[in-house]
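Undergrad: What follows is a set of structures for review.
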Structure 1
Amino acid sequence: MGLTLSAWNTMSRLPGGRTAFSQALCIKVPYFGTVHPHVQELRAGYCEVRAGKRRAVHNHLGTFHAIAMCNLAEIAMGLLAEATVPDSHRWIPAGMTVEYVKKADSDLRAIAELDPIPVMAGKTDVAVPVRVVDRAGEDVLRGVITVRVSPRS
């Protein structure tokens with residue numbers, strides 16, 4: 001089990017632990033802090049991250065900016081990769097395709113899920129489906145983030 005998943009498993013059980021984990025994530029990856037993510041659930045093959053709708057993520061329409069939604073999707077994918085890719089391998093995003101389904105005018109949740117988890121033996125590209133949903137549970141963004149997985153040298 002990787003350090004990220006181990007830290008989550010420990011911290012998420014403590015009072016305030018999910019918030020502390022989410023803040024530590026933004027220290028490690030500062031750009032993620034732009035959406036103030038709050039990790040809801042993390043396990044191998046699954047990650048869910050929430051972000052509140054606030055002025056700093058608004059576009060000119062007062063809705064969640066498209067790139068802020070992409071950032072939220074990438075956070076969910078990155079944590080999923082950290083929790084899923086074997087310690088013997090490393091990963092890096094290789095591409096992202098998204099579809100903006102509708103205006104996002106509420107708090108959002110990004111959900112990345114791999115089912116089933118692919119076998120990661122040698123160098124391989126893994127397509128990670130990601131959805132961003134509004135408060136009503138309706139998709140506002142659907143995407144696929146391709147992750148290049150390779151053995152550590």
Structure 2
Amino acid sequence: MTASGVALSVKQPWAALLAAGVKTVEVRTWPTARRGTVFLHAAKVPDPRPHGWTLVNTPKLIRDAAVGGGIVSVAELVDCVTYLDATAFAADIARHRNLPSWFRPPQLYGFVFADIRPVPFHAVAGNTFFFPVSGVTLPAAGGHPQGVPLPRPDVEAPG
């Protein structure tokens with residue numbers, strides 16, 4: 001089964017860490033009111049900072065973090081939290097996995113993902129913000145929970 005929807009590009013190794021559930025919050029400098037199903041895209045250009053790569057500590061994560069330039073998972077975007085200071089940012093390190101020193105005033109935002117599921121790699125160019133994608137293959141039976149709507153590019157949460 002294939003689906004269309006919106007995607008968010010994330011540099012490696014962060015995309016692999018999200019797909020594996022090691023990380024559940026993606027940090028951005030901009031907020032979103034969007035909620036619902038979002039495809040996660042592994043950017044072609046990896047993050048050069050070493051900290052994230054220290055979390056890539058299994059053969060599967062090593063393989064997954066080497067992939068770039070396409071959709072690697074699908075998840076439910078359930079919240080957008082605001083980090084107003086370095087203390088709040090550091091307190092949530094278990095979810096976003098970034099070093100406390102990465103905090104940049106005046107605030108950062110954390111896109112909170114749940115029910116993250118890997119999908120077969122689907123090559124597509126990324127973008128800085130949410131962007132439309134189509135033709136993404138969803139996992140076979142059991143890969144997309146019954147009752148959870150498929151991604152729709154025409155639906156944006158109010159605000």
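Derivation of every value follows stated rules applied to the coordinates shown; laboratory data play no part. All figures in this text were calculated on a predicted structure; none of them were measured in a lab. Cβ atoms are built from the backbone, for glycine too; each structure is taken alone.
Undergrad: A value of 3.0 was derived for distance in nm of label points 7 Å out along Cα→Cβ at positions 24 and 120; which structure in 1, 2 was it taken from? Write out the running numbers ahead of the final one.
TA: Working: 1: 2.0; 2: 3.0.
Only structure 2 yields this read-out.
Undergrad: Then there is this: Given a value of 1.2 for distance in nm of label points 7 Å out along Cα→Cβ at positions 8 and 136, point me to the structure among 1, 2 it was derived from. Each step should come with its number before you reach the end.
TA: Working: 1: 2.9; 2: 1.2.
It must be structure 2, since only it matches.
Undergrad: Same structure again: If relative contact order in percent (Cα under 8 Å, 6 or more apart) is calculated from each of 1, 2, which structure is the one that comes out at 23? Mind dumping the intermediate values first?
TA: On the way: 1: 23; 2: 38.
The read-out comes from structure 1.
Undergrad: For distance in nm of label points 7 Å out along Cα→Cβ at positions 56 and 112, find whichever of 1, 2 sits highest and give me its label.
TA: Working: 1: 2.1; 2: 2.9.
Checked 1, 2; max of distance in nm of label points 7 Å out along Cα→Cβ at positions 56 and 112 sits with 2.
Undergrad: So mean count of other Cβ atoms within 10 Å over residues 80-87, computed for just one structure, reads 14.5; which one of 1, 2 is that?
TA: Details: 1: 20.2; 2: 14.5.
Going label by label, the one that fits is 2.
Undergrad: Given that helix-only ellipticity at 222 nm (-39500 (n - 2.57) for each DSSP H run of 4 or more, over all residues; to 500), derived from a single structure, equals -4000, which label among 1, 2 identifies that structure?
TA: Details: 1: -8500; 2: -4000.
It was calculated from structure 2.
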